[in-house]
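Take a look at the structures below.
Derivation of every value follows stated rules applied to the coordinates shown; laboratory data play no part. Owing to the predicted nature of the structure, the values given are computational and were not obtained by experimental measurement. Cβ atoms are built from the backbone, for glycine too; each structure is taken alone.
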Structure P
């Protein structure tokens, strides 16, 4: 296991940027670790939308990286802590921004887990953005079914996007990343070849950051685009952005 993976797992075992709502929340948005880091402007805007509609927002780690690394004790502790907090808040359903969080939590939590794209649909909200054009990369958990992509497409036509083919992962999946950065570089190079000069769209913040770091530009996430927020992945300040989201709530008077 490489040093970067060891440091990442240390953070996940003792997630330092945790922030949960203080009061009852029947519906809860669970951004995961990477979206608040890569897309701080969108996260702040989305949190305001949620608060206006009575949806709580919880900043925490789902525990999947620990499970992938076979840290069974760490993963079990993380999951038990999540369940305890959900029950204390009276949460009845969870919306996730991360397909990996959703795939990991859905069979393990006692409440339904949905994608973030289901939430505005339930609000009766639709995007007013211009339908995007370019290429779209489907992350590992959604590669087979394409459920998240269809749900995003219910908010705005995605007919102008063609899929990236024959690239199984962005390179961050544990068993691939364990071989070192070269494995990820090769996969990103394959994506660049198919992207050409077009915009590369993703709907996984981890994928977005990985592609941006490896020169696949321009890279855009579907959620900010649908919400009308012009924001590229902020790879250089991802750690700082996660810290700010957890420790320094953007609303005046709030506390972690």
Structure Q
């Protein structure tokens, strides 16, 4: 019998869950140790992070991709620590050599997975900044891409700033770093919409010189322009009735 993500606790190894892979990325520690990370979501919308250590990456990496539904059996759970947490779950799945991963048919139950934060809560510094957040808004301002080392115009040195506006006209400044900065500009060149919706997932909230700023975090942050998501369609409907000028916080 498959169990729910919310029920997962480090009391046994013989768990069995069915989840959708919302995000998958690689990380490398300062010491050079590699891990494969994921954010998984069950049909009720509950999320948990998962980790595959270096010695097991080749065994599992090619078996699944972003967007797949998978079943997982036999894994351990570790307490989540650190400043930048991708989910609210207290624990993280850790793959074992005995973990069984199988692809399963897509489930129709899970439609909404974004759960965007309120722009006003960000601007008023009401969020716990330990947790990464999701946002949705119209792109209203873009700066040229910059490189921290002008002699090395590669993605690793790239940075770009832009702003997004919500349905209530509140505006947030955002900073994309590294590959994501170049990805944003590449996607922007391809857009054809007069009002481009930007979806940010797993971004960090920072306070810089008294102002709130949204910034990408490592390789887990995602950025999409006009993605085919029910949340984007809902946002366009909600914002179509909005009028007035942009709102900023002093």
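Comparing relative contact order in percent (Cα under 8 Å, 6 or more apart) across structures P, Q, the highest figure is found for P. To which of P, Q does the computed value 0.10 (FRET efficiency 1/(1 + (r/R0)^6) of positions 105 and 177 (r between Cβ atoms, R0 = 25 Å, to 0.05)) belong? Clearly, the read-out refers to Q. To test your reading of the models, identify which of P, Q gives -3500 for helix-only ellipticity at 222 nm (-39500 (n - 2.57) for each DSSP H run of 4 or more, over all residues; to 500) when calculated. Of the structures listed, the value fits Q.
With distance in nm of label points 7 Å out along Cα→Cβ at positions 57 and 209 derived from the coordinates and found to be 1.7, which of P, Q does the value describe? It traces back to P. Which structure, out of P, Q, was log10 I(q)/I(0) by the Debye sum over Cα atoms at q = 0.09, 0.11, 0.16 Å⁻¹ derived from, given a value of -0.44, -0.65, -1.27? Structure of origin is Q. Each of structures P, Q was scored by distance in nm of label points 7 Å out along Cα→Cβ at positions 145 and 169; the highest score is held by Q.
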